[in-house]
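Next up: some structures, all given as structure tokens.
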Structure 1
Amino acid sequence: MTNRFIKFAAAVAPAALLLAVGATPANAKVLLMGDGGWEVSFDGSVNGFAVWTGNQPPVTNTIVNGVTETHSGGAIDTGADTRDSFRVRTGLLPAVWGMNVKAPTTGGLDMAARIGIYPNISNNTKNSFGSSSESQLDLREIFFTVDGSFGQALVGKTLSQFLGKNILTDQTLFGIGATGGNHGAGTTLGRIGFGYPYPQFNARIQYTTPDMSGFKVSVGAYDPSVINSNQALGLTADRTTTPRFEGEASWAGSLAGTTDLAWISGMDQSSTFSSASPGTLGGSSVNVWGFAGGLQVGIPVGPGTLELMGSGYVGSGIGTTLQLDTDSLDGWGTPRDNDGFIGQVGYAFGQGTKLQASYGESTADETSSESICRTAPTTAGAIDNGISCAAAEGTARANLERQDLWDVMLSHDINPNLKLVAEYGRQSEEWFDGKSLDGNVFGVGAFFFW
């Protein structure tokens with residue numbers, strides 16, 4: 001399970017570099033001019049971290065009425081990967097190579113396109129790269145935009161609106177955060193699953209209003225995702241006859257000498273279980289939704305700036321770590337309720353030095369069917385849609401209830417192109433049977449931006 005998270009949970013695109021507050025290296029780019037007003041530019045970054053991870057001994061399974069219950073859904077390994085570990089790996093952000101093209105302004109329209117490639121340096125603790133996703137080039141951003149007096153139209157794939165600013169304002173964006181499995185390839189998790197589900201990079205047709213004194217609204221019709229369960233039946237709501245809809249409203253400005261950013265975002269999608277789905281769910285549908293929001297304030301204090309940020313989310317069926325893709329549903333096809341938050345404080349001393357500390361958590365509720373099967377695994381028969389505990393879950397299990405992360409980070413921009421980072425985090429998971437797993441993460445690393 002954890003290797004799955006590590007391979008797919010990755011960091012955000014140069015959009016993150018462009019929007020994250022205090023990310024001064026983001027403005028760097030190589031600009032080439034073309035004939036007739038065409039412009040071509042390149043931007044990107046490479047990072048690497050030395051990471052030490054130490055976790056407590058593996059979680060022991062619970063025995064209820066003589067039945068051994070496993071633990072399901074955690075982003076930290078509950079097995080062999082709980083041992084102490086040292087890695088040299090990519091942080092939450094992968095490396096980035098971004099290619100941008102801008103056409104001459106024509107008829108009052110500014111037209112541009114971007115393609116972004118996102119590799120990483122992690123190699124799954126093998127001495128050579130194999131054929132798995134550890135060495136693949138990830139094309140997360142492929143889109144074009146048309147800007148005019150009407151606002152902006154975007155067509156293509158980039159970071160989603162729902163939960164997008166939650167991750168862009170998170171301090172672990174330029175660090176490590178939670179590691180997931182110690183020995184997997186790919187990026188670390190940051191706060192993905194520990195303060196918000198991963199927003200994902202998704203294809204959409206999106207409209208954004210013009211800037212109205214710092215206020216903007218954007219809405220998008222998205223390529224819908226299948227909605228998944230991680231239980232034995234492998235239920236998948238895979239018939240998607242309508243788009244997924246996402247939207248965001250944000251305001252950026254200044255009040256009483258402070259620098260402020262506020263936002264709310266939302267998501268809604270309905271899908272139907274195909275007739276090929278196991279059990280008796282053929283033809284039934286499921287609806288998932290979520291709301292998110294946050295506030296970031298920069299207050300001049302002494303020679304520097306005090307930075308405060310709070311964000312949170314609530315929803316049904318959006319998942320704990322990877323949005324919609326893994327644990328959105330129980331084994332009977334019922335959405336789990338989800339919520340989480342982050343509280344963050346930092347101080348920018350000036351001259352490129354910043355100290356930050358934060359706490360965040362993500363939780364998932366247990367459905368009534370899951371509770372019945374966890375507390376009475378030997379007696380629960382067909383309890384929902386004619387499906388028994390054994391058929392739905394495969395084995396008796398306690399599902400993940402909460403993941404949280406304390407994180408402290410010290411960073412210093414040597415110049416606009418070179419950032420140094422030192423970070424300590426304590427990651428924790430808790431299941432509905434009361435068992436928990438804690439781990440300590442320490443890392444030092446650097447970014448080069450262009």
Structure 2
Amino acid sequence: MYIEEKNAFPNSIVEAATAIPVFVGYTEFALDNSGSIINTPLRINSMADFVKHFGLAPKASFKFKPGDNSGFSLFRIDNYNFYNAIRFFFSNGGGPCYIISVGNYSEDITKQRLSAGISAASKADEATMIIVPEAVNLKSAADCYAIQQQMLKHCNELQNRIAILDIYDGYKKRSNDENDIVTVFRERIGSNSLSYGASYYPWVNTTIVSNSEVDFSNITEGLEDFRKILIAENSKLKTETDKIVKDVSHDELLAVDKLFKSQSKLYNDIMAEIRRQLNILPPSAAMGGVYTMMDNTRGVWKAPANVTLSNVTNSVVTISDSDQEDLNVPLNGMAVNALRNFPGEGTLVWGARTLDGNSQDWRYVNVRRTVIMIEESIKNIAKVFVFEQNDQNTWSALKSMINNFLLSLWKRGSLVGSSPDDSFSVRVGLIETMTNEDILNGILRISVLVAPVRPAEFVQISILQQLQKAN
């Protein structure tokens with residue numbers, strides 16, 4: 001007597017991950033148990049993981065310059081914002097992601113290093129987005145556009161991820177002339193691989209950097225002028241300000257800082273300005289978090305828009321309805337998604353278009369990302385059938401598995417149609433998708449048609465008056 005167990009159910013397709021960005025930037029260090037991991041993707045799950053392997057933010061450096069009537073100016077000397085960008089990502093719903101460190105804070109931000117990091121991102125097979133927050137910190141706008149073009153090319157070559165881009169100088173208002181920042185972006189970003197990219201404007205004022213993270217040690221140039229202007233406000237501070245330019249202990253510096261905060265309005269104004277400048281961030285990292293949050297709560301097919309950004313007080317530039325018209329529906333199709341302030345609602349993501357806005361196929365971010373997910377899911381299961389018999393049994397098994405997978409997506413609302421037949425179809429087999437010559441050459445062709453859901457981007461309401469009806 002013996003027992004023979006038989007499988008009762010067919011294999012199923014596992015839905016590919018959609019919410020795993022890869023970030024490229026500069027960190028304090030880059031270490032794991034094996035040593036240096038420069039230009040090596042490392043998966044992390046939290047900010048604590050980031051700090052463990054990549055360290056903290058640098059002490060931001062500013063140049064202080066006194067002005068007229070007790071005024072002042074502050075100029076940022078360094079421009080590293082990768083650490084704060086990752087904090088921005090996690091605060092907006094971010095989860096597992098890959099980090100690629102391309103250098104430390106003693107090295108300049110260069111196109112060559114960021115480019116090497118993008119190339120290394122190919123090793124992060126699981127990634128579905130690529131984000132380079134410090135591209136806009138490059139000294140040359142041309143270098144920034146070169147990096148962003150490489151990001152788009154990278155996504156097009158791999159066909160399993162999308163690039164989230166910032167606008168260079170996106171903290172500035174539009175000038176509507178040949179130097180307009182959005183116009184220049186559209187002219188310089190090129191015309192290749194646009195369906196694999198989405199851009200956002202303007203930059204935003206955040207609360208990522210707190211009061212406790214700034215003090216007078218952020219001022220690395222103009223310290224003597226800084227000291228003089230404080231003394232001019234309050235002569236009692238003279239003795240304590242002497243400590244600013246002397247080598248004293250950390251605890252003593254903290255004591256001096258506490259004294260300033262309690263007795264000097266000017267000092268607090270200066271610290272507030274430092275904090276304000278540090279909190280102006282490009283939105284790409286936050287959008288990575290928004291994509292992740294929407295994927296986890298609603299699904300990749302839901303447009304990542306009409307969502308409030310967390311840890312944001314407002315957008316740096318106020319966008320009106322008329323301002324957005326050119327951003328959203330330009331003649332060349334290169335849509336730039338607006339971040340808009342709405343009373344009582346905060347700063348909302350008010351756009352969900354790719355850079356290929358004139359394409360009926362790839363106009364929307366959620367459509368592009370849904371199709372990527374379907375492609376990757378089917379590709380993963382198709383690997384199982386490589387070198388299997390190219391016959392009816394294999395064709396039927398594949399068709400059944402793909403049909404079941406798409407049916408589950410339709411039931412969850414990712415495909416549009418009143419019935420499965422209206423939403424998708426799968427074809428595979430001799431004559432249907434292949435010829436005898438294909439079979440002789442070892443080729444198995446599968447044809448999948450899907451109708452992904454598209455967002456209701458424009459809501460039009462018509463109201464007409466009518467005559468009173470008889471009682």
Structure 3
Amino acid sequence: MRPQIPEPFCSASTKASFLSVALFAFLIACVGQLANAQTYSVIHTFTNAPDGAVPYAGLTIDDAGNLYGTTSLGGYVGTAVCNEGCGTVFKMAHTESGWTNAILYAFRPLPFDGVIPSSRVIFGPDGALYGNTYEGGAYYLGTVFRLTPPSNPCNTAPCPWKESFYSFTPDYLHGAGPIADVVFDRNGNLYGTTVLGGTETCERSPNACGVVYEIAAPVQQWQESVIHNYMQSTGSQPYAGIIFDNSGNIFGVTTAGGTDDEGTVYEMTQSGGSWTYNVLYNFTAQNDGSRPDGNLIQDASGDLYGTTALAGSGGGGTVFELSPSGGGWTFSVIHSFTGTEGPVDALTMDAGGNLYGTTYKDGAYGFGNVFKLSPSNGSWVYTSLYDFTGGADGGNPLSNVTMDSAGNLYGTAAYGGSDRRLCGGGCGVVWEITP
């Protein structure tokens with residue numbers, strides 16, 4: 001059975017419905033007034049083919065300052081399955097004359113490949129790039145892929161990277177439909193989540209509640225196992241991935257499920273080779289927010305930070321903190337957004353403890369913004385660094401914010417851009433904000 005992306009709430013702009021809209025409709029009407037921001041610039045505008053379209057995920061930066069990312073559509077075009085392109089992995093390199101964009105890999109139609117890359121690519125301990133596709137693979141249930149540079153010189157420019165991948169199995173028990181970033185533990189094992197599959201059934205997902213999976217090292221052997229099956233009562237449909245603390249404990253969020261079916265924050269601890277799952281917080285869709293979609297982050301004190309896309313006192317989502325206290329956790333909202341849909345990806349924290357992120361539909365023009373939260377005397381000061389207009393500057397970012405060593409900020413916007421011939425509302429952009 002071909003999985004349909006579950007919709008935990010009735011909105012076309014959540015992570016779940018966005019992928020469905022991107023795959024089947026691929027159109028949005030974006031009209032906005034250009035904003036005046038001296039520090040903001042577009043460093044690449046996507047054109048669908050060959051460079052890709054709709055950069056759904058954020059960026060990864062290497063030690064040399066090069067940026068790596070994915071587009072959910074565009075690239076190779078040639079069949080009904082990929083009539084809007086199957087997606088790409090790209091690299092942005094900084095040169096004296098500006099930024100250059102190179103396609104490292106263009107995903108191909110079935111049965112050769114995955115389609116719709118749905119997360120960032122990350123560097124594994126072996127130096128390869130890892131990510132996942134929401135669909136495609138041997139059973140059309142998604143893949144985890146590995147990309148390595150070509151071992152021999154080639155006659156094309158750029159030289160495509162070499163791919164290998166794992167296909168999620170047709171029994172659904174090992175998960176299906178991965179969306180979130182993958183992560184490695186200290187032993188080189190790879191972990192991730194899926195929004196579908198598993199042994200449990202959830203109200204909002206006819207194809208089960210999702211799983212946490214592990215691919216044991218060496219990853220190239222693709223030995224996958226499930227370490228947790230999500231369920232309705234304790235959290236389901238994880239559009240976010242997981243993180244590890246220094247003790248090897250896992251933390252994450254679910255978009256749905258829990259006591260009010262508004263999502264949860266959870267911890268997983270390992271003992272004797274098995275994992276124990278514990279809910280740290282149940283969202284209520286009141287001032288605390290609803291539908292946490294992005295990964296958590298953790299500071300040096302062990303505090304957890306995350307976001308919700310909806311609800312909160314301003315209606316546009318929240319930024320929250322969970323602090324360890326007396327053997328438990330204390331939940332607090334550190335900012336509520338005004339608007340309709342807020343952050344859907346992880347926050348970024350700099351060395352000074354400032355938090356950065358993006359919103360999807362909040363901001364001055366309703367096309368999202370880039371924001372900063374600065375700690376000050378026990379509270380947080382909010383600054384909007386840039387408000388997207390949906391025009392040539394881009395719009396509706398679904399990505400995190402990536403920072404380089406000089407303090408420059410980078411990210412993607414899913415729509416907008418100057419070329420609308422192939423993408424209707426624009427194919428999206430890569431942007432930079434300089435301090």
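Since every read-out is calculated from the coordinates, none of them should be taken as a lab result. Predicted model, so just to flag it, every value in this text is computed and none were measured. Cβ atoms are built from the backbone, for glycine too; each structure is taken alone.
Can you tell which of 1, 2, 3 yields 21, 46, 25, 8, 1, 0 when P(r) over Cα pairs in 20 Å bins from 0, in percent is derived from it? For P(r) over Cα pairs in 20 Å bins from 0, in percent, the value 21, 46, 25, 8, 1, 0 is produced by structure 2.
Kindly point out which one of 1, 2, 3 the value 41, 9, 8 was derived from, the read-out being semi-axes √(5λ) of the Cα gyration tensor in Å, for residues 274-345 alone. Only structure 1 yields this read-out. Looking at distance in nm of label points 7 Å out along Cα→Cβ at positions 210 and 290 for structures 1, 2, 3, the greatest value goes to 1.
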